[in-house]
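Just below sit the structures, each encoded as C-alpha cells.
Derivation of every value follows stated rules applied to the coordinates shown; laboratory data play no part. This one's a predicted model, so the numbers in the text were calculated from it and none came from an experiment. Cβ atoms are built from the backbone, for glycine too; each structure is taken alone.
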Structure I
Amino acid sequence: MPTPLLIALQLLTRLPVRTQYPSAKHTGYSLLYYPLIGLFIGALLCLVSVVLPTQNTFLLAAIILLVWTLITGGLHLDGLADSADAWIGGFGDREKTLRIMKDPACGPMAVGVLVLTLLIKFSALQVALEQSVLIAVLISPIIARAAVIALYLTTPYAKDEGMGLLLIENLPKKPAGAVLVITAGLCLLGSGALALMMLITAIATFWLLRKLMCTRIGGVTGDTTGALIEITETTTLVAATLLM
C-alpha cells in the first residue's frame with residue numbers, strides 16, 4: 001500500500017495504521033487520497049445499512065451515525081467543537097480565537113453545535129434510508145474530504161507550524177486539481193442530479209467557511225479543517241434529502 005495512502009488513513013480514520021517517519025513529500029501527497037478515504041467510509045456506512053437485520057430506519061440511522069463517528073474517532077467533531085468555541089469566545093480577535101482552539105475544554109457553544117450537527121445529520125440519514133437512497137450516504141464523505149484538498153490548495157495556513165502547514169507546502173497542485181475534477185466527475189456519473197445538488201451545496205459551504213476562516217484567523221488550521229468536513233457532510237446530506 002502506498003505510503004501517502006497509509007498517511008491519509010492514519011490522519012482521517014482510527015484504523016490501526018501507522019507510518020514511521022514519513023517524508024514531507026509523502027505527507028503532502030497523502031491529501032490526494034482523501035476522496036478515496038471518503039469512499040471507504042461511505043462504502044462502510046452503506047454496508048452497515050445493508051447487512052443489519054432491521055427495517056427500523058431510526059435505529060439504523062443511529063447505528064450508522066455511531067459507526068461514522070467511531071471510524072473517524074470523533075476527530076472532525078473535535079475540530080468542529082473547538083472552532084465553535086473559538087469563533088464565539090474569540091470576539092473577533094485572531095490571537096484569542098487561535099488560543100481558544102488549543103484549549104481542550106469544551107464550552108457550551110461547542111456542545112450546542114455538536115448536538116445540533118449530529119441531530120441534523122441523523123435526521124438526514126433517516127430520510128435517506130427511508131427513501132432507499134444510499135448513494136447520498138456514499139457520496140457525502142467523498143465530497144467532504146475532497147473539499148479539504150480544495151481548501152489546502154487555495155488557503156494559507158493560519159499558524160507558523162503544524163501538520164497543516166506541512167500538507168499545504170508539499171501538496172502537488174496539478175495532481176490535486178486533477179483529483180478534484182475526477183472526483184466530481186465520478187460522483188456526477190454515479191448519481192446525476194442528486195450528486196449535482198450535493199456538489200453545489202458543498203461549493204457554497206466551502207466558499208462560506210473559507211471566507212470565515214480567512215477573515216477571522218487569516219487561513220486554515222487543523223480544527224477548521226475538521227469543522228469543514230463535518231459541516232460539508234451534513235449540508236450535502238441535507239441537500240440530497242431535500243431533492244428526494
Structure II
Amino acid sequence: MTSIPTDAHEWISFEDTKRQRTWMFDVTFLESNWKCIFGAGCQGVLTEATPELVQGCCSYGAHFTDEKDQRRVEKAAKRLSADQWQFKSKGRAGTTRVKKNGEIVTRLVQDACIFLNRPDFHRGPGCALHVMAIDNEESYIPLKPEVCWQLPLRRDDEVEEGGHVITRISQWNRSHWGEGGADFHWWCTEDPAAFIGKDRVVDSMGEELVAMVGQVVYDQLLAYMNKRSAQPKGTRLPHPVMRKRA
C-alpha cells in the first residue's frame with residue numbers, strides 16, 4: 001500500500017489581474033496557529049538547545065536581501081537610543097559587514113546579532129529595532145531587515161521565459177538555510193510548542209503579508225481563506241506538525 005506523505009501541504013494559486021504574475025500560497029501554514037515564542041520556549045537555532053540565551057533565530061545575524069535592505073536598516077539604527085539598544089556604542093563602528101562570498105549581514109557582538117539586546121539589558125532581551133518601534137508606536141517592518149520581520153514567512157520569485165513571475169509565499173524550513181540548517185538543534189515550524197496561537201497565521205501576520213504581497217492580493221487571499229474556514233474541517237489538511245502530535 002502506498003504511504004501518504006507526512007509533510008504534505010495544500011496550496012492555492014491565482015493570477016494577478018494587473019501584472020504578469022501568479023501568486024501561490026501555502027494555505028496549510030497560513031491556516032495554522034503558529035506564533036513566535038521568542039523568550040517563551042524558543043530553543044534557538046544553535047547546535048543544542050539554549051533557551052537561557054534568549055537569542056531566538058538571531059544567533060547568526062541577519063542576511064540582507066540587497067543593498068537597499070541594508071541601507072534602510074542602517075538608517076533606522078541611527079535613530080536608536082542607548083536606552084533602546086544595548087550595543088549602541090559598538091554600533092558606531094558600523095552595524096553591517098560583507099562576507100567573503102558577497103553576502104551582506106549584520107555584525108555579530110558577543111556571538112549574536114548586534115541589534116539583539118541580551119537578558120541582562122534593562123529593557124530585556126529582544127531586537128533593539130523592535131523596541132524602538134514599540135516606543136514610537138510605529139511599525140517595525142520598515143525598520144528591521146526583511147528576513148527578520150518576515151520570518152517564518154518566506155517569499156520566492158521565479159521568473160519564467162517571457163517575463164511571467166511565479167511568487168510563492170510559504171513557511172521557512174531549516175532546509176532553506178542551506179547546509180547550516182541541518183545543524184540546528186531546533187526550528188520553530190517543526191515543533192508543536194510554537195503552534196499555540198489563538199489566531200491563524202493569515203490573521204496574526206496580516207501586516208507582514210500585506211507588506212509582502214500588497215493589500216489587494218492579501219484581501220483576495222483572506223477572502224478565500226475565510227470561505228475555506230467556513231467549510232467542514234474534514235475538507236482541510238492540518239499542518240504536518242499538528243498531524244504528528246495527533
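Miscellaneous remarks
- Origin of the derived value 3.5 (distance in nm of label points 7 Å out along Cα→Cβ at positions 94 and 118; candidates I, II): I
- Value 0.30, calculated as FRET efficiency 1/(1 + (r/R0)^6) of positions 78 and 206 (r between Cβ atoms, R0 = 25 Å, to 0.05), assigned to which of I, II: II
- Entry that produces -7000 once helix-only ellipticity at 222 nm (-39500 (n - 2.57) for each DSSP H run of 4 or more, over all residues; to 500) is calculated, selected from I, II: II
- Among I, II, structure where distance in nm of label points 7 Å out along Cα→Cβ at positions 70 and 214 as derived comes to 2.9: II
- Given 4.3 for distance in nm of label points 7 Å out along Cα→Cβ at positions 86 and 166, calculated: source structure among I, II: II
- Entry that produces 2.4 once distance in nm of label points 7 Å out along Cα→Cβ at positions 54 and 230 is calculated, selected from I, II: I
- Which of I, II yields 173 [volume of the Cα convex hull per residue in Å³, calculated]: II
- Rg and Dmax of the Cα atoms in Å, for residues 14-157 alone derived as 17.4, 51 - corresponding label from I, II: I
- Given 23.2 for mean count of other Cβ atoms within 10 Å over residues 30-37, calculated: source structure among I, II: I
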